Every structure is written in structure tokens, then in C-alpha cells.
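Each structure below is given as C-alpha cells.
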Structure I
Amino acid sequence: MAEAWQNRAAAAKEQGFPYLQALLNEGRDAGASLAHSHSQLVWLEEEPPLVAQERTVQEAEGDCILCRVLTEEVEQRMRIVAERDGLLLLCPFAGRQPYEMLVAPRRCSNDPFSGSELATALGLLAEGLRRLHAAEGAVPVNAWLHTGGHWHLEIVPRLSVLAGLELGAGYFVNTLAPESAAGVLREA
């Protein structure tokens, strides 16, 4: 899958599209249009607002926020689920949904499409999904790749329903502590 994403990213760039949104929708409740697991690649004429916001915050801070977060996560080792070839799979602090996961290279990198790290990251994504399914059964999941600034994959299981607070204010209520989620996933 990594090679296909890299080839499509190169084709998008050649066609003048500056941003490629790579995503996975698994399960009807996650918006999947097909019964089987599949990824989608959307060529965008500009960086999406959420990615632009991440970049703006990083530029205002003057350094990479994700690098700081990953350094703390490695020191604490409470929310890390797996580590492979310089990439981490972890349950982030203040996740939006139970068992939310993040895959990111420990070393700051802004282009997943030019190196070999994307294949490892997608392997960790698959490992996270395998562990999630072992712990909770087949659950709907969304995952996407952010390439603005320090690239990362976000994996959001759809185990609870978004209500007025989440949808109206953007504040998420997660009933499972990320440390507990990581512990369950490490054991799965």
C-alpha cells in the first residue's frame, strides 16, 4: 500500500496538486462505501484547514510540537503501544475516542512519500488495528495521514457517538484514559 500511496502522491504533485489526503474508512459507521477495508487518496488544491492549523501552531511555537510530545511519550512509556524502526504507535494524551492511536516517526520529517518510513508506518497502523480488533472485535475505524509539518497517521475508532458538545464545540469526551487503552492494546 505504501508504494501505491507514494506513486499517487508523485502523480498528484506532477498534476499540480499540492496536497494529497490519504485515508482509510473501515466499517459502515465510519463512512466506508465498500464492505472491505480500503484506502482512498484525494488530491486537494490546497492544504486542508486542520493541517494548516497544525502548521500555523508549529510555526508560532518556533519548534515542532509533535517532536516535544514524542520525546515525553518515550520518556514516560505509558501510552506507547509499539515501536518499530524509529516510528511509534501510541494512544495520544487527550484522544477524541477510546483507543485513538497515532503513528509518527520519532525524527521530525515532513514528507512520508519520499522515503521508506511510510511502509513501516502503515505496518504499525495494521498492527494497531489488529490489536484493536483483538481487544474490541470488529469496530469501525477512520485513519488519515497528515503531512503538514511533522507527518503522522491518526487512527480513530468509532466506539462512541459524537454528540452536541463534540460536534458543536469541538470538545471531545473520551471515557477511556489513553494509558488504559495503551495497556489493553499492548496485551492484545
Structure II
Amino acid sequence: MRTSYQYKTKPTKQQAAKIDNTLNMLRHQYNFLLAQRFNWYEKNRCSIDRCSLICNLPELAEQPNYYNQKASLTELKKERPWYKYIHSQVLQEVPKRVEKAFYRWLRGDANGKKLGRPRFKGEGQYKTFTYQQFKQHHFANGVIKLSKIGDVKVIVHRPIPEGFTVKTVSVTKKADGSASNSKSR
């Protein structure tokens, strides 16, 4: 059984700045990867559904997908060293989001309903990042240890039940400016 809990965090000013900076860099990377997919789509789709028997087809470029965009993150860290200040799993979530948005646009959801074209994220529109593999001992005594951010105080208004393990942590910036953590089993 999966259960989610949300807790309000109390980051210091430096930690809040790191969270904001992380969200901003992830937003830039999301927009870059989405633009890469749109460029491929525009160059390689054809509005003509028929052609003569003799025609020259241009060489198709490699289609960007989750795996080659994820592999490009190592080059990203070499070209832009400031991305080293983001945990690798957090950075790997960005291509996954782009893949999901693009897939839903082209193929639709489980019911076959197509969703709208994915949009580029503006300032303040990218609000969540996720640590996919989180260790239980990093969340104890009202403090959560977030890699590359530090130990952040948490208001634990409801304890995690016995036998439950924390598997993922999502940090979401809420409208009031605070960040909250959502844990799931």
C-alpha cells in the first residue's frame, strides 16, 4: 500500500535559496529538453500523406527519448558546472517529466483522450522536485536530510506509522513560499 504524507518544512534562508535555485535550474533544463523534442518533431514530421513512387527521403535525425536525454545529463554537468549542485536523481526526473508530457500529447492518456501540447515553464511554474531513492534514516527527529541542500527542519504533525518505510521525497514550493515534503511508502 502506498501512502503519502505532507509535512511543512522550515528551511533557513540559505536552504530556501538553494531550493529556489534548484527549481530554477530544473525549469531551464525542462524547457531545453522540451524544445529539443519539439524541434525533432517539427523537422521530421511530414504534412503530406502521399508521395510519388520516386522520392528522396531525408535522413531522419535520432528521436530524443528518455534514455538519450538522460544520458546527456553527464555532458550537461561538464558544460555547465553549476548543475553539479543538484542531486543526480533529482536531475534525472526532468527527462522523465518531459517524456510523460510529450507522450500524453501524442498518444493520449489511458482512456485515449489526447491532452494539449506541453508548455514551456515560466518563472515560478516549476514547483516540485523528487528524490526517488530516499533512506529512512535521513528523516528523524524533526529533521530531513536532503542531499545538496542540507538538514531541513520539518514540522512532524503526524508520525509515520510503524512498519512503513520512506521511499521517495518530493519537495514542493507552495503558494505561501514554504516548501513541503511528501513521503510515500
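Here, each number is a calculation from the coordinates, and none is a lab measurement. Computed from a predicted model, the values in this text were never measured in an experiment. Cβ atoms are built from the backbone, for glycine too; each structure is taken alone.
Comparing distance in nm of label points 7 Å out along Cα→Cβ at positions 1 and 105 across I, II, which structure shows the greatest value?
Structure II comes out on top.
Assuming 1.00 is FRET efficiency 1/(1 + (r/R0)^6) of positions 9 and 169 (r between Cβ atoms, R0 = 41 Å, to 0.05) as calculated from a single structure, say which of I, II it is.
Details: I: 0.75; II: 1.00.
The value was obtained from structure II.
So distance in nm of label points 7 Å out along Cα→Cβ at positions 41 and 97, computed for just one structure, reads 2.4; which one of I, II is that?
I
Tell me which structure, out of I, II, gives 36 once relative contact order in percent (Cα under 8 Å, 6 or more apart) is calculated.
Answer for the origin of the read-out: II.
Have a look at I, II and say which one yields 1, 8, 15, 20, 21, 19, 11, 4, 1 for P(r) over Cα pairs in 5 Å bins from 0, in percent, as calculated.
On the way: I: 1, 8, 15, 20, 21, 19, 11, 4, 1; II: 1, 7, 14, 16, 16, 14, 11, 8, 5, 3, 2, 2, 1, 0, 0.
Considering all the candidates, the number was obtained from I.
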